[in-house]
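Heads up, there are several structures right after this.
Just so you know, all these numbers are worked out from the coordinates, no wet-lab data involved. The structure presented is a predicted model; accordingly, all values stated were derived computationally and were not measured. Cβ atoms are built from the backbone, for glycine too; each structure is taken alone.
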Structure P
Amino acid sequence: MPGAIQWTLSSYFGNSVSGSQTEQDNREFYLDHTDVENQSGPISLHEFKGKGFAVCAEKGAAAQNLLAFVGMESDLIASSDCRIPAGAEEGAHYFIVIHAQSGDILYDPTNPYLILDKEGHVTSYSPAIYPLTKEQAEKFATGEPVTIEHTDTRVEKDEKRTQKKTQRLYISPKRS
């Protein structure tokens, strides 16, 4: 199911991955649509359709609703302490924990696995889904950080594939 959701999000919002320009365009959109004096109304996800600047808040919310629509139990996690990659500064991030019969699965709809060409352009992507160990699931419940190993692939000129592994740090707010 996450593969279909990932494709749907990319098609609907007009971007498969985010970058610094995506973040800047997203901030500008909210600044343009927020008026404290006139108390701006709600912003619909429809306003993001095809614009290419949806980030984790919009993609996470849409993915959570699609998962619920097909009957999958999951939680949308809003965290202020994630680090993607692990060496980056702490930042706000939305991601999902899917509760499956086999155990919990972390799904990050904003930061998929990437397949890049030799110039570093995205040629394909798939959902970033990480089965959680029992220990990792327990850490989430107590608000402890969970480090996930993520792998992107680059296809070189000779068609050889090289993999780049990075660490991602996800933190779920402590449940009461």
Structure Q
Amino acid sequence: MTVPPARQSAFQNAPLIDLLDILLRQFKRPLAAVDVDLSAQDSEQIASEIAARSPLSPKALEVRDGLIRVVEQSEALLAGWGLTFEESLRKTMDAMPNWETTAEFLEVANEKTNAELRIAGGSALLLALGEPRFRQHLTFLVKNPSLDDVSAIMAQRILDFVDEKQA
């Protein structure tokens, strides 16, 4: 997805705490699907904990565990089509199986895109929450920004934040 330069700049320059809060809020429904309730107040608190490099609260740990399940489910969905995250980002919809009608096309496109977004955003949040097992997805996005420039910007911001913490 290509974003206008002004919006790219907003993603690159916004305070990290704000980006984390927005990203967490986007996971309210996927987390609810794995039995993790996330309120707006929870999102703000967890974003604040991450940005301040504070110890994670029990709620943040619960969200982290839920995000792992969301990312794993999304990876499994793509694997059902014989795709990894990286392969899925490179595969165009006309090359995807299991659709013949416009309605089927839209359903597959929606499932594929949601899985990709959940993997990208979930991996970023998980790394920020101290869980590095999906870091390779962020590295891939940074190396291939033309595949999803917004996710690449977020990936770079999180990688820089985490690497700065470890330095």
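Source structure of the calculated read-out (mean count of other Cβ atoms within 10 Å over residues 112-119, 15.9) within P, Q: P. Supply the structure label, taken from P, Q, corresponding to mean count of other Cβ atoms within 10 Å over residues 24-31 with the calculated value 18.8. That value comes from structure Q.
As an exercise: helix-only ellipticity at 222 nm (-39500 (n - 2.57) for each DSSP H run of 4 or more, over all residues; to 500), calculated from one structure in P, Q, equals -8500. Which structure is it? Of the options listed, only P reproduces it.
In this comparison of P, Q, the computed figure 14.0 for mean count of other Cβ atoms within 10 Å over residues 48-55 is attributed to Q. Of the structures labelled P, Q, one was used to calculate relative contact order in percent (Cα under 8 Å, 6 or more apart), giving 26. Name it. That value comes from structure Q. A value of 20.2 for mean count of other Cβ atoms within 10 Å over residues 64-71, calculated from one of P, Q, originates in structure Q. Here FRET efficiency 1/(1 + (r/R0)^6) of positions 32 and 136 (r between Cβ atoms, R0 = 35 Å, to 0.05) was derived from just one of the structures P, Q, and that gives 0.35; the source is P.
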